[in-house]
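What follows draws every value from the coordinates through simple rules; no lab data is involved. Because the structure is a prediction, the values reported are computed rather than measured. Cβ atoms are built from the backbone, for glycine too; each structure is taken alone.
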Structure 1
Amino acid sequence: MQRNTEQYLVELLQTRNIKPTAMRLLVLKCLIEADETLTLRQIEDILYPADRSTIFRTLSLFEQQHLLHSINDGSGSARYEVCHSHHHSNDDDRHPHFRCLRCGRTICLFEQRIPKVDLPEGYQVQQFNYVITGICPECSTGATYMA
């Protein structure tokens, strides 16, 4: 089944106990079709004239239900991507990200593994960010990308 069909989107929401409303389906489709992580502003622009607070509440619900990751890439704006973890309590979709310092895009590095960090006894990981910064291939060859 294709990842952006309505049936797939509805099933994905239902697996996370999220009622599939029209706005939730639109936000989820927007995130799935993106080839990079998106900020709230970028999602707003794509879904214009949708209400900003409705989009933000949808993103908050998705994050609460472990349907998306919120990434702090150092740009000052949270970025969002769909979480394809198979487990609600154990996120098996953790991967690093790359942020281009010229165009501002942040992409997922799905094929890269995050190194295991052994914390001292009693410490529990709640969230982490693994972001590599540099220049993407498009920017290093002189091509321009508008962030």
Structure 2
Amino acid sequence: MNKEEIKNHYHAFSPWLESLKEVGEDEWLKPISEGKWSIAAVVTHLLFWDRYSFSERFPFFQEGASLTPFPDFQKVNDEAANYAHSGISKNEIINELLIVREQYIKLLNELTEEQLEISFTIGSHLLTIRDYFKDFVEHDLHHKQQIEKALG
């Protein structure tokens, strides 16, 4: 995945996120399927991991850096679900995520193709900045598919 493809993903994903503002409140808050999160929780899950990446990962991506393993996934996901159902509005959640996504695009604009090859480790996993973005693009698409299926 090259830089333009990554940027295109973020540019295309934002209008889709914006379209979720049209989802009815009941549908926004109900589980996407039996025993699963609500659309609100899924979108907030994206928000929490994006915030984490922006503050706890991107500033430390340097050649050869050894970064700490990811935090407890379940804890972060539970916090996201709790936030999603705390009374915060759908528009606030979506707008918060759109702001972080704009920061991602700004960061990508500042990186060269060569800088996307900077490699580092997270725990025991060797990655490049490109790999990191690719994983999160795939993560987005997985959750988008879940939401679209739930919405019919």
Structure 3
Amino acid sequence: MSNPQTLDHAGIAARVPHAGTMCLLDRLLAWDATRIECRASGHRDAGHPLRDAGLLPAPVAIEYASQAMALHGTLSAPAGSTPRPGMLASVRGVRLHVARLDDVAGELNVRCERLAGDERQAMYAFAVSAAADGRVLVDGRATVVLDAVPAR
């Protein structure tokens, strides 16, 4: 599978482990070796799979960011290799600038930048913002452990 510069929802869903309504990203806008930028619009949907008591709490932005990180991992993997599964190991310095996402008008912009990493892990900075005005809604850092086996 080649790595295009942009993708629609179906192209993203084919590259990440998140299926059905849990694939939250609608479009890949751009990416390179260290950065990725995506858009999402389902945060206002009453049927959003992560709503709680009818609301979409701001910490859900971490899931949007982690899906962008997963997509970045598949896109930046060496040609011909199998993408390596990853697991979100920690989030740090997370700032919630809003209480919820479902009342944000327009699309969400999801940006991640790989700050460091090796064959075992990757550290990213992320920001989820309102696409209409650039207002940052949630930002922070996350560490992804590659080839991790979840505890049972």
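Key figures for this structure:
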| quantity | calculated |
| --- | --- |
| Structure responsible for 20, 28, 29, 22, 1, with P(r) over Cα pairs in 10 Å bins from 0, in percent, for residues 79-126 alone calculated and labels 1, 2, 3 on offer | 2 |
| Ranking 1, 2, 3 by mean count of other Cβ atoms within 10 Å over residues 63-70, the structure that comes out highest | 3 |
| Of the structures 1, 2, 3, the one that 35 was derived from, the read-out being relative contact order in percent (Cα under 8 Å, 6 or more apart) | 2 |
| Parent structure of the calculated result -20000, given that helix-only ellipticity at 222 nm (-39500 (n - 2.57) for each DSSP H run of 4 or more, over all residues; to 500) is the read-out and 1, 2, 3 the choices | 2 |
| Origin of the value 0.10, where FRET efficiency 1/(1 + (r/R0)^6) of positions 15 and 135 (r between Cβ atoms, R0 = 25 Å, to 0.05) was derived from one of 1, 2, 3 | 1 |
